[in-house]
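Values quoted throughout were computed directly from the atomic coordinates according to the rules given, and no laboratory measurement underlies them. Quick caveat, the model's predicted, so the values are computed rather than measured. Cβ atoms are built from the backbone, for glycine too; each structure is taken alone.
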Structure I
Amino acid sequence: MTGAGKVWFITGASSNFGIALTRSLLDAGYRVVATARTVSKVPFESHASLLILPLDVNDAISISHAFDEAMKKFGRIDVVVNKAGIHACGELESIPEAAAREMFDVQFWGPAYIQAMATSIFEAQGDEGLIINVSSALAVFNAPLRTMISATKAAAEALTLARSRSSPFVTALNVRPGAFERNPRTDFYPQLSAYASKDLGRTIAGSMRKQGAPPPGIGDVDRMAASLIALAELPGAQRPGVVSLGSDAYAMARVCAKKRVDHLREGQRLLKAISSSSSHVKAEQVWFVTNASSSFGQTLVRVLLARGERVAAVIAAQQSSVFTAQDTLLLLQQESASTSATIATIDATIERFGRIDVVVNAPLDTLSLGENESEASRALLERVFWEPVNACTAAVKTFRERNPPGAGGRIFNVLTTADSNTKHSDLHTAANSALNAVTTSLVRELPGKWRITAAALTIDSDLLANEQTAQLLLSLANVSNSALPSQLPIGARALASAQHAADIELSAALSNDAMTRALKTDHGHIDGRARVGLTEAIFTLVLSPSPSFMGWISSVISILGWGLRLVVSEKIVRRGMGKSFESGVRGS
């Protein structure tokens with residue numbers, strides 16, 4: 001179906017964006033199903049073209065009921081918009097696990113179930129339907145204090161695009177709107193005292209906490225809604241897979257796409273330099289290896305012990321040891337992968353060896369997921385995402401509290417490339433995206449004086465039991481913090497997948513229509529081009545893997561130039577708008 005006869009199904013319709021989209025659709029003659037957890041917050045009344053329904057994205061029965069009622073009312077659904085969301089801001093250590101998991105329920109599992117329902121409806125209708133996932137620039141810009149927001153958004157984007165590949169009747173669009181709230185607020189979980197210590201000096205995370213309420217958004221929510229409707233009316237072949245609305249969101253997507261390519265290139269240079277060098281590896285480090293009974297874990301432990309390292313090898317409580325007892329090996333059985341259980345095994349390691357230098361979250365060989373589809377999906381996310389995240393939280397706490405002052409520490413989150421031939425490959429890819437996002441956000445929020453860093457290593461499955469891979473990890477453990485990428489693909493498949501994703505992101509950011517579309521959704525007084533230029537100049541300097549002196553000078557000049565244009569142009573436009581308003585008042 002084409003044109004205004006289409007039926008739109010919207011979650012989170014009580015949000016400002018949801019309200020604006022509902023209003024714009026009704027004004028244009030579309031039929032709308034507006035759902036919200038609290039329907040009293042939806043400022044409309046149901047009528048012939050509008051159905052207002054309660055929907056809790058955490059409740060599968062609620063979701064099914066809403067879709068059933070929508071089909072009874074209109075007989076079809078053409079576009080489904082996932083907008084529902086909650087935010088939990090703060091350092092990874094400061095966010096309670098329950099709050100983090102709730103974010104995944106609302107912003108990942110809920111949309112995943114909604115998309116599955118939509119797919120079955122589109123297929124039954126026999127014609128193409130559109131799924132729109134309202135995301136955020138944080139899906140690609142993994143900011144400090146936003147670890148879980150970035151993780152949920154990155155995972156949801158990956159799953160949304162995978163959905164369009166799963167059925168010929170589904171197309172998908174990830175939309176990253178910029179800031180449009182007139183009175184925005186950011187709620188943080190209380191900061192742990194260690195992060196507020198005056199000894200740390202000025203930190204990025206500390207500065208972000210102290211900046212107060214963000215400035216008013218520069219985006220016009222009505223223009224954003226109109227742009228979204230226009231995108232939905234494009235033929236599927238002409239519609240991009242991801243769009244940014246607002247110069248702020250576009251600027252972040254643009255610079256992150258460019259830097260993603262740069263970091264990939266720099267990471268491969270690092271791997272090449274390591275493989276061709278005979279650099280000395282520091283002796284007698286203490287390694288803490290989870291899932292040590294896996295093929296990767298066994299190989300790594302064996303290589304570490306042969307090199308004279310001290311190792312704590314963690315296996316599940318019901319597993320038997322595959323290692324021979326020796327003084328430099330501590331075998332630990334762990335009941336669960338919770339943060340508290342990991343802290344307990346870490347404490348036992350420190351009692352034995354006095355410190356921990358490197359924590360390796362090794363991947364399992366196979367994921368025993370069970371027969372139930374829902375339980376299997378959650379079990380996969382548990383293994384690939386939550387277990388490493390809990391270990392990261394425990395490791396950071398240990399490094400800063402138990403290690404000798406200034407010793408620091410390093411975390412390696414080891415991922416495997418998703419096998420496209422397996423049933424849950426799309427979910428595996430989404431979980432990988434989430435862990436990559438958490439790792440990068442974590443690195444950016446940790447105070448430099450702690451000398452703690454982390455890296456997510458995505459390794460080809462056929463390289464996991466390879467001793468050369470273990471040797472590579474030893475070398476990476478001795479690379480300086482500044483030279484270690486937070487995300488590093490290892491192996492031909494991992495690199496090809498990362499390059500493909502980076503190329504798609506860069507192509508979308510640099511397309512002819514991308515900037516024009518983004519700037520059109522700003523308020524009239526905003527100089528969007530200047531804001532894009534200024535943001536790109538600043539973050540090119542901040543995010544560059546190894547900026548040259550001339551590159552640094554060029555960025556500074558660009559910052560000054562774009563900043564001056566921004567101040568002058570927006571002041572002139574505001575003044576002109578003010579005079580026009582005064583003239584209108586006098587004339588009336």
Structure II
Amino acid sequence: MDFKEELNNLIKKEICQDILNKIEIPKEKKFGDYSLPCFFLSKIYKKNPHQIAAELRQKITLNKYFSKIEAVGPYINFYINEKVLAKQTLNQILKEKENFGNRKEKKKIIIEFPSPNTNKPLHLGHLRNIFLGESISRILEKNGNKIIKANLNNDRGIHICQAMLAYQKYGRNKNPNKKSDHFVGDFYVLYNKKLKENFDLENQSQEMLKLWEKGDKKTKNLWKKINGWAIKGFEETYRNIGVNFDKVYNEHEFYFKGKDIILEGYNKGLFKKKEDGTLFIDMGHELGEKVLLRKDQTSLYITQDLYLSEQKFKDYKFDKSIIVSGSEQLYHFKVLFSLLELIKAKSAGKNYHLSYGMVYLPEGRMKSREGKILDADNILKEMTDTSQKELEKRYKNLGKKEKAKRAKQIGFGALVFHILKFDPQRDINFNPEESLSFEGDTGPYIQYANARINSIFKKIKNKKFKVYEDEFNEDEFELIKILGSYPNVVREAAENYKPSLIANYLLLLVKKFNDNYRKYSILKSKTKLKESRLSLALATHYILKDGLRLLFIGTPEEM
């Protein structure tokens with residue numbers, strides 16, 4: 001049960017407005033389980049917040065869910081009825097299992113990720129993008145929304161031509177001798193290496209782009225070969241990760257269509273033309289001048305993104321479009337969304353840029369053009385291999401197939417959790433050894449707690465338990481409060497597009513469960529207490545399993 005939602009309904013009866021986002025959780029237990037600061041009501045009632053708190057407290061009727069409500073200064077503090085909490089929360093979780101916390105928002109949301117360039121393999125930054133996109137998709141879906149997962153292949157442009165040019169000059173028409181996207185990436189690195197020796201390569205790649213846009217047959221055939229290899233490699237990585245898409249857009253299919261939107265805007269007087277033929281817009285002090293169409297009439301990313309935004313709306317009539325992309329693209333999407341408003345596009349006002357920070361290697365930022373990059377395939381393999389070595393130490397008699405399965409779940413889970421536990425906008429340093437630890441703020445730490453609960457229930461035949469709320473102690477009531485807050489965490493994670501809220505909630509839950517597990521015996525307890533503690537352990541298992549699922553992390557039965 002969502003007690004925060006119940007509290008919102010209780011207060012809304014008196015002040016006739018939703019205060020869900022105003023409710024706080026006090027840092028000190030003596031101030032209750034929830035608190036409502038009344039400062040925001042001063043503007044409405046033209047009174048001192050202390051007076052408002054005292055008067056509002058008198059109007060609120062105490063119900064069975066709260067044992068005490070008191071006004072303290074400008075705050076109203078609410079104390080949950082722990083026995084009602086225990087009975088209702090545990091019975092609801094045991095009934096609904098992994099569906100506990102589901103909501104019914106019923107919006108149609110399209111999420112675009114990871115949108116790679118087809119000139120290099122996916123790298124650790126792309127993995128952060130994929131993990132964010134997949135996790136947010138699952139979180140929003142749990143909140144009752146219809147989700148469309150879309151990918152965009154950025155399969156044309158100057159960077160693609162640079163890899164093409166290097167292959168044309170130095171590839172000797174060879175076929176890939178390694179995973180195909182890595183083969184393509186080698187030529188992108190080679191181009192940048194050769195560019196230092198021959199600056200004319202830049203002009204040659206620009207000429208190749210012009211030939212491509214004119215439809216030159218030889219250039220297009222080369223592009224099909226290089227592009228096909230890159231996408232084939234991406235798809236192999238997606239399958240290995242376990243991510244799929246409902247729709248795939250390809251930049252080459254629509255890049256030219258965006259020009260019509262710009263020309264129409266120019267004819268309407270929305271955009272201006274320079275003497276050399278460049279079309280642009282002056283977007284004021286904050287965003288400055290933005291070129292929309294080059295003087296040679298070749299398009300820019302902003303040109304095609306205008307079209308893509310409208311095409312996505314035409315395809316799905318979405319309520320919201322979320323684009324997962326790095327924080328270096330903040331300016332681009334601010335301009336894009338402003339332009340959509342200016343031209344009165346159908347998708348205007350419905351877009352959101354879910355930005356994320358950089359991922360750093362021990363020696364600094366990843367640089368794909370220099371080859372200094374931690375590519376996705378290698379890091380995934382490294383995590384699995386390291387996990388497998390640890391399993392071989394712990395379980396010498398474990399079968400080869402089962403060991404490989406667990407190693408992948410643990411290694412992948414460690415990587416995902418290490419990335420998703422941080423706020424998306426934060427830059428992070430990736431530390432493989434730290435992320436694989438069975439102790440601390442890691443994925444394996446949470447997976448291990450769930451496996452520990454599984455081991456308890458392997459000893460139990462009857463999985464149906466009655467909750468005796470009078471049997472719980474204060475520590476167990478605290479654990480139940482954490483379990484009961486799960487629906488609210490799921491809602492807040494969806495509203496803020498932050499899987500980190502789920503990740504840190506799971507850490508809090510596991511730490512409290514482990515503390516209790518060390519202090520209090522489950523299987524050696526007397527009948528009623530044993531049954532109540534088993535119900536609490538099973539409820540914890542359901543929440544851990546669902547929370548990890550929302551983070552795109554599996555749950556090994558044993559570790």
Structure III
Amino acid sequence: MTTGSHSLSGDRPTGRIHGTRSPVLARNGVIATSQPLASAAGLQVMLDGGNAIDAAVTAAAVLAVVEPTMTGVGGDLFALVFDGRTRTLRALNSSGRAGAHADAQALRARGCTEMPGHGPLSVTVPGSVAGWSALLEAHGTIPLSRALAPAIRYAREGFPVSEIVAGQWSESAPRLAEDAEAARVLLPGGRAPQPGEIFRNPDLAGTLEQIAGGGAAAVYGGPIGDAIASHVGARGGFLTSADFRAHLSDWVDPIRTTYRGYTLYEMPPNTQGFVALEMLNMLEGYDVRAMGHNSADYLHVYTEAKRIAFADRAAYLADPRHVPPELLATLVSKEYAAERRKQIDMQRVARVPRAGGAGASGPAGPTGASSAAGEKRGDTVYLAAADRFGNVISLINSLFDSFGAGVVVPGTGIALHSRGGGFTLQPGHPNELAPGKRPFHTLVPALLMMGDRPFMAFGVMGADNQAQAHAQIVANVVDFGMNVQEAGEVPRVRHFEDGLAVESGIAEPVRAALRARGHVLHDGRGMMGGYQAVRIDPETGVLQGGSDPRKDGMAAGW
């Protein structure tokens with residue numbers, strides 16, 4: 001098989017020479033997260049008799065403390081859960097909504113042409129805690145108080161800040177300094193913590209203790225939600241306590257497509273799962289394996305498929321009440337992909353793609369929507385877990401931008417997310433800001449199945465990177481036969497509106513061939529997000545875990 005990626009020198013005696021580590025193999029339970037402390041906490045839950053869902057919620061709560069740049073109590077959550085007892089798959093949408101007083105016209109009257117990306121106007125109701133609670137109530141075996149215990153300990157007693165988190169923290173310091181409470185809580189001594197430095201957030205420990213004692217009601221109808229609403233409202237945002245009382249997390253049906261005998265499940269709108277499905281449906285029309293991994297032909301067709309799918313995303317992705325079921329069915333259909341595939345010219349970059357008509361209402365061309373709000377943002381955590389009972393969970397939790405809106409609620413230690421920045425102010429667009437509406441979202445957990453059996457739960461954090469990276473990961477596994485670790489650590493690319501970011505492992509002849517076809521290339525270092533995954537061997541049942549070296553994390557099992 002030909003390849004467009006040069007192998008980096010290395011000392012591994014087996015496997016790919018550029019590999020950083022072997023997959024983690026276990027029989028009873030496995031978990032992969034972006035922080036070792038979170039993976040260890042989740043693993044301990046399974047060692048104590050808990051299941052994968054218990055472990056995932058525990059790890060997510062720890063991540064809310066030890067990776068505060070990316071996630072937190074003030075963020076949103078989505079998850080795919082395969083129940084080993086009932087053999088059923090469900091999707092949880094625990095994203096929040098705009099406040100009842102949200103007013104696009106008022107913002108336009110102020111001279112705003114797009115949604116603010118930071119500050120109180122970018123804050124919607126955070127759904128993380130409701131999501132943790134819903135997961136445990138439906139599929140867990142431990143109470144929320146038990147799941148929060150390790151997070152409370154790290155928040156109160158402190159934890160050593162990991163290398164990559166410290167770098168992101170430092171980059172965010174100027175924006176955090178603009179908010180008095182953010183500066184007080186997150187910039188001790190007036191600066192970001194250094195790698196290995198112990199950081200404590202006693203206010204957040206107190207908040208988590210309130211949630212442990214009062215459940216999700218402490219946020220949605222309780223003092224924590226009241227504090228958030230009061231602070232955001234006082235600073236000109238749209239939230240009220242009533243918005244928190246009205247919040248609901250929704251169990252929904254995932255969407256899916258097949259790819260060369262496998263079935264990929266993704267989240268439906270208001271998030272971008274259909275983009276990954278549409279891309280794979282287009283790629284299925286090519287002999288990707290024969291092209292060669294990271295060859296010029298493969299990266300070109302992949303990038304063009306992404307551009308086409310993103311045109312549909314900009315036109316149609318919105319609150320599920322504004323995405324007709326027949327439209328969604330069309331977007332993920334093989335027939336629609338075959339039509340869209342006709343726009344791909346193997347010799348050159350096509351003109352800016354227009355959205356397909358998709359056989360339903362909606363704009364059929366460029367929209368100018370602020371659905372590119374996450375173009376170069378994407379501060380998120382993803383984790384996956386599987387257990388000996390057959391349970392598998394694919395979970396993603398996020399503040400959107402680094403430290404979200406840059407707003408910390410006094411006395412709580414909570415940094416609020418900025419998901420409201422995903423709305424558009426374009427009149428009449430399905431994603432236009434409106435009361436009680438969920439915004440355009442980028443968070444997408446994924447689950448790849450073989451028949452009726454889970455094969456691999458995976459995700460790649462990084463805003464617009466997520467759906468396009470899902471397509472790369474599936475191709476790495478299905479077309480190129482990579483194991484769970486290799487699939488996430490080999491060189492990747494990421495397309496932006498202004499060009500294609502490529503990592504150093506993409507060979508120079510491939511770069512030259514891409515430029516000859518009209519691609520504008522950029523340095524991709526630090527732009528590929530972070531992958532985590534668990535896989536179940538279909539023959540032996542052995543559990544496998546993989547963790548991206550682009551992050552600080554690890555997979556762990558027993």
Working back from -0.59, -0.74, -1.07 (log10 I(q)/I(0) by the Debye sum over Cα atoms at q = 0.08, 0.09, 0.11 Å⁻¹, computed), options I, II, III, answer is structure I
FRET efficiency 1/(1 + (r/R0)^6) of positions 35 and 499 (r between Cβ atoms, R0 = 35 Å, to 0.05) from the coordinates reads 0.65; which among I, II, III
III
Just checking, which of I, II, III has the largest value of Rg/Rh (Cα atoms, Kirkwood Rh), for residues 27-298 alone?
II
When Kirkwood radius over Cα pairs in Å, for residues 203-338 alone is calculated for structures I, II, III, the one with the largest value is I
Comparing structures I, II, III by mean count of other Cβ atoms within 10 Å over residues 147-154, which one has the largest value?
I
Here distance in nm of label points 7 Å out along Cα→Cβ at positions 11 and 75 was calculated and came to 1.2; which of the structures I, II, III was it taken from?
II
